Structure P
Amino acid sequence: MEKVTFFDVEYANSKNKSICQIGISCIDVKSVDPYYPEQDLYINPEDGFDDCCIKIHGITNDKVKNEPNFFERWSELEKYFTNTVIIGHNVAAADIDSLVKCLRRYNLGIPELYYIDTLELAKAFVPSFAVRDYGLHTLCDYFEIDMGEAHDAFDDACACEDLYNTLINEYSINPDECVHRYNMHETEKFMKFVSDPSLRKIISEFYGVIRGFSIDNVITEGETQAVKEWREKFSEYDYREEIHSINQTIDNILADGIITVDEITDLQGVVKRYLDLVNTAPSTLATQILNGILEGIVDDGEVSEAECKKLREWLYDNIYLAGHYPFDKIVKQVEDILEDGVVTKEESERLTKSIHELLHPVETLSESVNEIDDKHICLSGNFEYGSKKEVEEYLMSKGAIVESSVKKSTDFLVVGNCECQAYSQGSYGTKVIKAMEYNEKGCKIQIIKEKDLIG
């Protein structure tokens, strides 16, 4: 071994293990001097935060939202993980697993990884009767190793370095006999992470949008501009193969500055090939496509008679969506409008307004709230203010009654400013859907954003 890398991460959630902080100390084995500079970095995980993870490390989305993401950090970090032995506590199952998931997420090459696990060393040499457990902090206390802040990635990496050296010296361990090669998990275990819900949603809704554009067999200048804007907006995902192929197609059809109906149909075919490969529940995929179609139909500010009839045709072809919000409501509105076979200007405006409210419920219904004493409040998503528990405590201090689920008696549903981007049903979560369904039946649940309640 020429160099070793002591390594620890904190992650935003337990499912994807998206890294939000990374701590590294890389040492020259012979001289015991730093091989590369130490790294103590915060990272924007571009993913939702679990309350349980926030409770452990105290890192919130608000703290890291302006930091570079993992893809942007990797060029400066890659050298720390090549031709080295990574050392950490439970490092394979936790830290390296998190690292590999991030590499796969951003379609980055994965180096051959070797590691030594101080947890394994401790279990092999430290008697079980001597310690209450084999946690990093417990072992550091046992060997009287000074530690920094608990669950800080850099402090934990440094503590692990001291623990490793202590174990090697205390028990005369030969490090070369403790090195393991990291075995990659099966690809299927990463599929949900690689084809993450937010990316699937982006692509499926775009498919619906361009279906909506072509539904009346006319592509307007505004719709052409919308395709250009989509390409620009999601160019940051161009490192993803599925987005790259879509963007290449868009570039080709925009070479002359216009988009024809045939070209938009070709683009639909490229997007559809990706959607046919991903493992998504049919109802979820179709609902996302429906949301995209609705967005495409109202992009020009109105719904024509041809668009309304084509929309009804699509709805009938996907009748299995009955019972999935907002399918039933759209079907009823379209059938009512087309009952006489004509779409008036007033009916077009009413349907356009209704579709906008369905697609953007929080923005549409949001209003400032001053009085919450004795009001029943339910929370949805992730919050800039802090963890859900902290938000609940704040609201209760103001006299509110906080409930875990949406009920008919709920006064306010508060959606966090950092709400998870991986909502599968449209641009909102199940609690928002439930509140909207109750409101359809006569309830008066106000759906508001965190910023409207907590200044």
Structure Q
Amino acid sequence: MARTFMVRQGRLMTHIRTGWLLLGALGLATSSVARQAESAAGHVPSSEAASVPQKGSDATVEVFLTALKHRDFAGAAGHFDANLASALPKEKLASVWDAQIATLGSLNSWAIVQRASANGKDVRLVLLRFEQGELQAILSVSPQTQQLAGLSFAPVPKSAGASYVNPSGFRTEEVSVGSAPFLLKGTLSVPTGKGPFPAVVLVHGSGPNDRDESIGANKPFRDIAEGLASRGIVVLRYDKRTFQYARQLSNSISIDDEVVLDAVAAVNLLRARPEVDAARVFVLGHSLGALLAPEIAVRSEGTAGVILLAAPGRAPWDSILAQMRYLKVPADKLAEVEKAVKRLKAGTLGDDTLLGVPASYWQDWASRDGVAMVKKLGKPTLILRGERDYQVTEEDLTTWQKGLRGLPNVEIILLPGVNHLFMKESGKPGPAEYGVLGHVDEAVIERLASFISRPKPQ
């Protein structure tokens, strides 16, 4: 097992958990557009610095890791500031690196999974993928000199399965979703016993999410998939196009390309499976995925209903500003975003961006009308919001309540004590709690299972 190694300054390890602005599944868009913006928090799959244009501290991280991959320790150490160079000369860096990778094999690729600022430094949390396992690295970069001021390696936190999961109650199968050139890797969880079973497709929030919708050590989609499969429901989850194919995507990516087309393909895959009752296939979306779930169901054939978890009800730029004000980001950063939002609304943003993402993407998002799509679908709809969700607020829920009032097949429920990930926490909600290992609340799993397992109306 790899040993933890750390060279740090100040409270770097604290700030990487609490200092990053997680607009998360509701503010930052895809890696294809956000990978060029240092303000974007998300996965940026990488393996060589030259293959994806980078700038600033991201570029420093890329060049340093590329040197490590090729065992150019002199080149890697050349990016250290004086303090780090004194603590970790190239010879010691080589021995530390060899100790880390002794059982892991060669470094294949890496992804920047969190970005933060701490003690005047840019902080990057990076997932390192080796031939036989993974490590996480935290790198602190001086934005003035673009030199590394801190470095640590540690094992990737492992998440034990939730207590409500019955491992013997289902099997898993690796599947492919969609078609070339964007064939996506996925996992199908199938209950034991004789089917056909009801089934559900899980649709991610915004950003380049993996099939588990991983945030730190938390894997809410894995919890949902295994919890529902333990209760007799087939579940399909898959890596998002912007997670698996970030390099091949351009800034002109649309919401259809990012989410809808692949989700429709996933529904079609489920309906064709012999273990699935094709008349009882549901779409479950989280955050941006929740906004789009009704449209995905409309554009698929024969879906039985939809589940909306933390569905936004405002324009994305309004949600971004509300979150930034809630989190009390520095006034200059807030003013910069407010100015960009004002230009975006006026149609004068031009070639500039909001958080590194072009106006076309934000306008595409804002044009999606989830309420209208629920009405058009006319199928059973379950809408859940966590009481502690500071990203999707009561204001968002009110949009759905007003727009769908009086419809007999719609349930809208506020769940006490749970956050945006539908995990129970306490105290003032904030992004730090997403770094605390937890599981989707069992009451949420039970409510989802009850909704999906209802007999289909005759």
Structure R
Amino acid sequence: MSEQPVAAMILAAGASERYGQPKALLDWHGQPLITHIAQVMLAAPARPVVVVLGACADEIRPALDGLPVHIVVNPNWRDGLSASIRAGLAALPGEACAVLFVMGDQPGITPDLIESLIARFRQTGAPIVEPRLRDRPGTPTLFAREMFPELMQLTGNRGGRPLINKYADRVAVVQVGDLATLQDIDTPEDYKDQMSDFKFQNDRALAKIRAVASDMDGVLWRGDKPMPGLIEFFAFLRERDIHFILATNNATRTARQYADKLAGHGVQVSEAEILPSCDVVSDYLVTIAKPGTRVFVVGEAALVESLRARGFVISEDEAEFVVAGLDRQVTYAKVACANRLIRNGAKFIGTNPDKTWPSETEITPGAGAVLAFIEAAAGVKPFIVAKPEPVMFQQALARLGARPEETVMIGDRLETDIEGGLRAGLKTILVLSGISTEADVEQTGIQPDWTFRDIGELTRVWLKSLE
């Protein structure tokens, strides 16, 4: 079957008269409903993602700002669902071999369902693929390009159902096991029920997690002050045999130093269970450079120690690499040397992009501020190895021996911990004990799978999910 792209079309043009406000803007656990559905589709293998708006389009459009979707406004939305289908089909690229119709009020859909529908289409070549719970049909429904002319002739508000009935003997089916996957929100009562059910099912999904990658600063402590529930969190992981890696962007401490710090808080962790970015960059350099290669460091003792342990020579003379991270003793002379080496051809590698990091009392400058100084002078962007980039996640998963879909990333920073975890295919948990806030989630559009006040609350909910 053709590997041409399958497009997705989110139909959200209705007036939502029962709600007194656009249904697309209903709160869905901290974000607008339309944002949630668009993010689900963007996490699935369907491209492009087209969103058809109509009534209240100007109000709804900001909820999609920053998302790589194509917005189409249907001026004839009062003519029913068929008018939105026609408007959306007219906007599809010519290379799309099929389209998935997704309702804008169906929050239970998942990327896995979309992937299954597309796989079934490619396997069978059927002109129509629909999900069913036993004999009950639902959406999203996939229509092959050969059906587009008849879709363009539809009228009224029934959508593609007349064609599904007409070609019943040619419809391929994907069975689903959960009614919530197919349910839409027709009434305020539906909305209330599904909000409650979603939270319950989402919390229950914690029970499927088998491995953890967790940040440390802002998650386990702030400065030297441990978070409430720290000992209980690790006791829970040990008792449930949930393997973990403590993956931190902070390159100013070695794994041994972090293990000692945890021991001081009453938690025993081995060095093999700790992955600071100083080790990530050193292990990465081993894959692209020979021992004895000269490296200039803008950073602190832990970074220097890690590089030397892998056989690299720390020198400013003829260095082939400039490795930079947080350096609380950074000087103009160091930046000038890094600038000269990079301009002479040295590769510029950054430990992590965090512009700030949380101390006990305030937010202070981070490695990203140092990298920005060097980048501004040298005119070269650094290659980043730590979160949100993939190198750290690859190393963490290799140590854990775990698959992404059974692993969760716990962090306090949306643009590194959560964004990186999402890119790597991990589940994600945001704790609000460090940098990012709930307001930041709404502003950035980076949506974790779960949000908790701190690891204490996370442990309590996780335990309950296993009952």
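We did not get these values from a lab; they are worked out from the coordinates using the rules stated. Quick caveat: nothing in here was measured; it's all calculated off a predicted structure. Cβ atoms are built from the backbone, for glycine too; each structure is taken alone.
Between P, Q, R, which one scores greatest on mean projected area of the Cα convex hull in nm²?
P
Upon calculation of distance in nm of label points 7 Å out along Cα→Cβ at positions 133 and 229 from the atomic coordinates, which of the structures P, Q, R produces 3.1?
Source structure: R.
With Cα Rg over 2.2 N^0.38 Å, for residues 261-404 alone coming out at 1.07, pick the structure among P, Q, R it was computed from.
R
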